[in-house]
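Nothing in this text is a laboratory measurement; each read-out follows from the coordinates by a stated rule. Predicted model only: the values in this text are computed from it and were never measured. Cβ atoms are built from the backbone, for glycine too; each structure is taken alone.
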Structure 1
Amino acid sequence: MPPRRIYLVRHGVAEEFSESGRDADRRLTDDGRAKMARAARALLELEVQVDLLVSSPLVRAIQTADEIAHALPAGRREVWEELVCGVDEVALTARLDEVEATANVLLVGHEPDIGEILAYWLTGRTGGFHTRVRKGSVSCLSAASLPPDGRATFEWMMTAKQLGRIADGVRARSGARRG
């Protein structure tokens, strides 16, 4: 069976405090939305194909998924409680194992969880290594099987800024062709 692609996305830049005072209600800033829209256009340019787009139920993660969905065709959208802050890597892996094994999946979550998920899926243990994933960053893994039976392979990671440069380059090239 060929490996599926799994894309891990940390939500975009969000407001420090919500009007309600609840962390779960924090929204993306205008800048955060714009950066994620540019990042999503770059994912399209990179020919990323997603069968399932999943986000944490927190507002900033849902809004990040919205920006990605505007640019990147996705088969289905879902919200998973397993992606809420303080993720349990084993429970998330079990939930992902319920998805068709060949489906490419994009997951939008939070830090430090995204880094911990990366460590678990790449090494098979929690705390396998530490990384700091920037807001709006996208990581690409491939895996036919995840822990405990298998391991993912790290393909690439790009920050929102790097993805934005790709999107800007596409826009500049398409503008030059029109002239």
Structure 2
Amino acid sequence: MRIIAGSRKGSTIFAPKGRDTRPTSDRAREAAFNLVGPVDGARVLDLYAGSGAMGLEALSRGAESAVFVEGERDAVKTIERNLDKLRLLGARVVHADAARFLATDPGTYDLVLCDPPYDRWAHVQPLLARYLPPRLTPTGLVVLETSAREPEPELPLELRTSRRYGAARITLFEP
């Protein structure tokens, strides 16, 4: 895996070992950021961060800050390792359940990157529907990655677009 664009373009990043984490492919990540557009100065929240690839990409592209939320200890260590390697500033790594973090975090974000485990979408969807909308700024965006095999995801937000990239579906929502 590598950073696609920005100040760290071309840099390789680490992925957590094992099969519990499924990093977003370079192709899907590039497509997502093409749909999002510029992220200069954005406050980013990367939920179910895994390797941190999406949040790292945002920081490389000029985001002001990124909070990486991940429940797996090995993945948290991988995100920290990637941040050290890339020397990106403005990052905070939180070892926590994403829904619990959303329920208690008082912050708002310009861009929320969300890549829950594909097999847990049915469990995660109602939690995101409840806790995610208040975390968005009025002009914020949610980039949600789900399995392309699943129907188009729904959240109590305005659907901007939904597209398939291989095994992944990238769906953008806005307030």
Comparing distance in nm of label points 7 Å out along Cα→Cβ at positions 85 and 149 across structures 1, 2, which is largest? 1
helix-only ellipticity at 222 nm (-39500 (n - 2.57) for each DSSP H run of 4 or more, over all residues; to 500) was computed and gave -8500; which structure, 1, 2, did it come from? 2
With distance in nm of label points 7 Å out along Cα→Cβ at positions 13 and 165 derived as 1.7, matching label from 1, 2: 1
When mean count of other Cβ atoms within 10 Å over residues 37-44 is compared over structures 1, 2, which one is greatest? 1
I have 1.6 for distance in nm of label points 7 Å out along Cα→Cβ at positions 5 and 133, calculated from one of the structures 1, 2. Which structure is it? 1
Looking at relative contact order in percent (Cα under 8 Å, 6 or more apart), point out which structure of 1, 2 has the largest value. 1
For semi-axes √(5λ) of the Cα gyration tensor in Å computed as 25, 21, 14, the structure of 1, 2 it came from: 1
